[in-house]
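Trainee: Next up: some structures, all given as structure tokens.
We did not get these values from a lab; they are worked out from the coordinates using the rules stated. Quick caveat: nothing in here was measured; it's all calculated off a predicted structure. Cβ atoms are built from the backbone, for glycine too; each structure is taken alone.
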Structure I
Amino acid sequence: MSVTAIASSQSGTRPSYDLKVRPMDFEFPEDIPEFWYANDPFRTVLAYALSGGFPEGERFFIDSVRYFQDRIQDPELKRAIRSFIGQEGHHSKEHHALNEWIESRGYPVSRIHQDVGKMMRLYRKYLSPERQLAKTAALEHFTAIMAEHYMLNLEELGSMDPRMAKLWAWHAIEEAEHKSVAFDVFKTVSNNEWIRLSEMVATTFNFVTFTTLDMILLMRHSGRMTDFKMWLGGLNYFWGRPGVFRKMIPAYLQYYRRDFHPSQYDGREQREKVKKEYLAED
């Protein structure tokens, strides 16, 4: 069965691979405030913790999808894979540059980079290619729902320094664009539900645990580790009210449905607004 047929049987619609590779060259001048995200240490340091793992993570994504590239016959998916690799390659490059800037501000984000690199090497050594691809599909679900239910929001982006907002808008747009690619490659070459779902369980535990530990590591260097009001405010923002992450739980749980497909959530309207505002694309 072709990937088009697989996706059509699951979502009732033809999968859309509307991907555009956008080479960028962001600069991070010294006058960007330390807490550039809503003047909030919690939100800023969370962004730093996520960025720390992106370069090695994106390379793992590329490798896991590229491994199966020659087994894909569907021409539309083959083109999407090439664009996926291009987008993720640029994400790795730009977040490496951002991480160097973060490090220059006194945050040891290089430790996160090194730890994630070690973890990715363990995955490559001990997980089968199918499980590596399933892990990529699971992590792509995380990045997609964070993009579409959190970052692709003009109010959220508007609370950031504009120079940082453009980078995060660009990254979120492309994560939303290629959200189906790794999933569809997995469905084409394996379609093993046990592997798909068990990797999501393992990935969820690892993602939540290590992101929390990474954030604590960086927060120790912010001088705000004992600012309990800041911690309570941040936890409330993401898990209480408005509860940005809490509201993502239904979208996260959709992944466990047997008939799930990433294209079932259509966030194009919001994505187009952000593209126009931050990337000057109509």
Structure II
Amino acid sequence: MSPHLIGLDWGTTSCRAYLIGADGAVLTRIGDGPGILKVENGTFGATLDAMVGGWPAHLPIILSGMIGSRQGWAEALYARCPAGADDIVTALATIDHARRTISLVPGLSTQNDAMPDVMRGEETQILGALALSGRGDGLFLLPGTHSKWAEVSAGRITSFRTFMTGEIFGALKDHTILGRLMRDGAANAEAFARGVGEGVALDSAGALLNRMFATRTYGLMDRLPDTALSDYLSGLLVGAEVAEATKGARATVTIVASPALASRYTEALRLLGHDSALAPEDCVAAGHWRIARAAGLC
């Protein structure tokens, strides 16, 4: 199969590159490129050349993720929800580099109760997941440092919400007194389930601030072993997130992530009585292909 497109999912801490064939299939991949914060002095062009210089030089290139942010190569202004592939295409930004025109996916913005929200990169993964599954509707979860929950209708992302669960967990574990009693050990499913249950039972954001201190007192009073405290805190935060994000939801939640990253959310959703399914792999490459085709790039 001949290659037709080069796509890069270029985030804050890492970059993945894909050589994509005529039907959107991944022919070759590079999974260990540097994120935008690891590119010294903004030498994005040289970094791109080093990653994909061995691939055909005549192919169009499309980039998604934080590379199109204000801290990236060039800023691609957000497209507004509701948005599908055609709306994203109209907002594509371009960069001229080494006699090639490079397209930057803009990312999306929305507003929830007068609060603006944004995503960069996840929109491409969602469009790819839709293309691979043949579906046009659903609730999509993209877990990570900043989890995204997106609602899709008729092939368009209608709205989404961001939860800083992963970043808050890391900050609490590594930079507060809650982490002082924690010790590494085997994953403790019971402690995680206990945290999920207590997170779901909270009736306010203030209650979560209070309940988080149980991570310390459960350890002090020997209610949980020190090797289980991290799992408890993770469950507490994930449980609170899932409870909020799934209010009124009845459809299966499609998780766009690796099995390892998705596992905790899969378990939390099961504990709370929600069905979930893992999206096919290489959703981002499928999204690159879908956007490139809509833009007439290949």
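Trainee: Between I, II, which one scores greatest on relative contact order in percent (Cα under 8 Å, 6 or more apart)?
Mentor: By relative contact order in percent (Cα under 8 Å, 6 or more apart), the leading structure of I, II is I.
Trainee: Supply the structure label, taken from I, II, corresponding to distance in nm of label points 7 Å out along Cα→Cβ at positions 163 and 211 with the calculated value 2.7.
Mentor: Corresponding structure: I.
Trainee: Given a value of 18, 34, 29, 15, 4 for P(r) over Cα pairs in 10 Å bins from 0, in percent, for residues 147-202 alone, calculated from one of I, II, which structure does it belong to?
Mentor: So the calculation was done on II.
Trainee: Given a computed value of -21500 for helix-only ellipticity at 222 nm (-39500 (n - 2.57) for each DSSP H run of 4 or more, over all residues; to 500), which structure among I, II does it belong to? Spell out each step's value before the answer.
Mentor: Details: I: -21500; II: -11000.
Label of the source structure: I.
Trainee: Assign the value 13.0, calculated as Kirkwood radius over Cα pairs in Å, for residues 43-106 alone, to the correct structure from I, II. Provide the component values of the computation, followed by the final result.
Mentor: Working: I: 13.0; II: 12.5.
The correct label is I.
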